[in-house]
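Once you scroll down, you'll see the structures, which are given as structure tokens.
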Structure 1
């Protein structure tokens, strides 16, 4: 068996090496999928590379590969035995009706069968809408590039997505956040066996939770944090958001305190770490950068104690993002300030977290009388 080559990073950008390495892995995944797809899509790959975020590029390619595999299994449009053998002439014969059947009938529920198991996959409307978007981008490009003769996009069926309801947004209330922090600090909810682990990670876990509920960070943003991300003398830290946006965040006294305590009192010293993890902020017991899954499980575990449920039903980091948004608005910050802090593309997203203010005008008027009775 050939020995796996060691990856080294020659980084001349401002991005930390861990982010460059993570992006490289995603790019490799994209290239692996592109190698399986038909050759006539090569120009589309170049378009996709420059038109959308890296994570979106990977998601689109996965959806297109899935569609092409469906075409081969269906055996009515193509005679190809491999995805790469599908021809542009065969793609030219695909109609809006074919795509509508694929999304509306096949994708809603299908079976993946292996030698040892049968897996039933069901997709809700949000997942179906993503697949429709992926195929729409592909067919729109092929038509624009004059590779196919008909623009079938207008014939695709609409997919109704439920309108977000403010009351349905899952989040912790301010008193529940206080209880959450108390659970981490006291450890009284844990068994003797669980306390052994808790005592080794208490300061780390507290710092993670406080960064989530203070800044509403995305999971990827927190996972990528390094010690070098923080400049305490300037009172700020750097994060990398979607689409590669580099943002400086001011750090308040609470978060500065908990991060410093974790680094100085609990985190393993850099000299005992390998080069890959020397700069990583949040480390596992194995002294490697915590994975997104580990962080998600940690958050779900702690929130489950506050909610009185199982770890599986605890809140995800995204629910703490909603918690941060709601708490900031409750403290009186404008939705535009909160939109800026949380990096919402559209202020209507932020407005959902202001649902508790639906009676605010009545309260203001009732408490602002010009004439005393």
Structure 2
């Protein structure tokens, strides 16, 4: 099983850094960085060079129990197809990786990578800028068949033509049921007096805003400026009241575990790991709803091995392979059919994952999940400024 260190790396804060970088590229209404569809593809060397260069986050794939350098699912792919995978754990932050490869992409140059995994809010920028290629779904029958319907139509990429979820997750509320002495069922429960000074929220605007809007009954698939400002006013009032202890990165994990904090805006994948050591920690999708997000696979412009990359993506959408990955990373599996594979396992731990709603959300939970409309470039600078003034960044 993966450890909590992975979550600390997975979602870079979407604040001014990337917003500023994007503004520099697209300021004054000019789009010098935009790449037209005709300029996104190049000669594909897949047939004669049977390889793929795959950039991912650390600790985000299965590893062999006895040899941490081996990754069983990638090894099986190579044996089956003859395609070797150069796997680089080089993505530590969305903004940082954006800065690393943006010079090549804006200048119509190869990045040296055939496949990347970034958070969907960052994927939105790549799609807008024309920096990633449309995939050939005819060559990806398992994606077409097995991708979770909840993840098929994000606002930034209708029909998922340019992206395929690697793993998914939920931003909800984690709390210590025993120490709090009551249930949390609504986002508004965070503002009750018995939690004053014992609540944390996520510091990143992209990570935090959707759940807080949902608490006000907003449909986050089509939220408006009024919805945003109403959410900001509510959070500002709770800060002034002393309700919010602080805004956090992944260090909320430590606060929850120690009991310094009783309730926190949290990621579902973290809670699975926390519960192994502290069964008093619970995760809730509020009745008003919670955000479903993903980190997604994309093929950058001018990738040398596009067909091989598409084949690798499709391989991970075979239920048996998806089950192996889900058993290790413990996030929401984007392949619901993997549940039956795990349920039939003779290994008790693997079989138990099939019944975990934080890996395979049940029907009641699924009805309360939604993918948020992303923050547009025009909105981002002003909204990030307002949010950061509250958070204290």
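Supply the structure label, taken from 1, 2, corresponding to helix-only ellipticity at 222 nm (-39500 (n - 2.57) for each DSSP H run of 4 or more, over all residues; to 500) with the calculated value -15500. This figure was derived from 1. Quick one: distance in nm of label points 7 Å out along Cα→Cβ at positions 208 and 304 came out at 4.3 when computed from one of 1, 2, so which one is it? Answer by label: 2. Ranked by distance in nm of label points 7 Å out along Cα→Cβ at positions 48 and 80, structures 1, 2 are topped by 2, which has the highest value.
Comparing mean count of other Cβ atoms within 10 Å over residues 120-127 across structures 1, 2, which is largest?
2
Looking at structures 1, 2, which one was relative contact order in percent (Cα under 8 Å, 6 or more apart) calculated from, given that it came out as 27? Of the structures listed, the value fits 2. Given a computed value of 16.2 for mean count of other Cβ atoms within 10 Å over residues 72-79, which structure among 1, 2 does it belong to? This figure was derived from 2.
As an exercise: log10 I(q)/I(0) by the Debye sum over Cα atoms at q = 0.09, 0.10 Å⁻¹, calculated from one structure in 1, 2, equals -0.71, -0.85. Which structure is it? Here the read-out was taken from 1.
Every number in this text was worked out from the coordinates using simple rules, so none of it is lab data. In this text the structure is predicted, and so the values were computed from the model without any measurement. Cβ atoms are built from the backbone, for glycine too; each structure is taken alone.
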